[in-house]
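Alright, structures below, take your time with them.
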Structure P
Amino acid sequence: MPHIWERYYKGKQSETGTGLGLFICKFIIESHGGKIWAESEVGKGTSFMFTLPVE
C-alpha cells in the first residue's frame, strides 16, 4: 500500500497499465487543495476516497 502513489508503480499481479493512474489522480487532487487516500482490508478489497475544498 505505501507505494501505490508512486509514479510507474504496478502491483505484483498487474499485467497491464503504466503505473501512472493513481499518481496522476493524486497530483490533480492535491493541486486543487484536496486529499486522497486508500483503505484496504485483506479479503474485502480497497476503497479510494478523496476530498476537494469548496470555494
Structure Q
Amino acid sequence: MCTLLRINMSTKEIASLLNISTRGVEQSRYRLKKRLELSNEDDLIKYISAFQ
C-alpha cells in the first residue's frame, strides 16, 4: 500500500490493481494512519514520501 501511495496512484487505480473495493483502499489507508499514529490533519502521502 505504501509503495502504491508513494507513486501517486489514485484510490480507484489501487483498488483495481489489488482487486478490492475503493472502500477497502480507504479502510487500509485509515488503518495505516492509525498504526503510524498520524492525526486526521496529517497527510499520509507526504509522510511516506519523506522516506528516501
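Taken together, the values in this text are just the output of simple stated rules run on the coordinates, not laboratory data. If you're wondering where the values come from, they're calculated on a predicted model, not measured in any experiment.
Given a value of 12.4 for Kirkwood radius over Cα pairs in Å, calculated from one of P, Q, which structure does it belong to?
Numbers: P: 12.4; Q: 11.3.
The read-out was computed on structure P.
Name the one structure among P, Q that relative contact order in percent (Cα under 8 Å, 6 or more apart) of 24 was derived from. Could you put the intermediate results ahead of the total?
Numbers: P: 24; Q: 39.
The structure behind it is P.
If helix-only ellipticity at 222 nm (-39500 (n - 2.57) for each DSSP H run of 4 or more, over all residues; to 500) is calculated from each of P, Q, which structure is the one that comes out at -17500?
Considering all the candidates, the number was obtained from Q.
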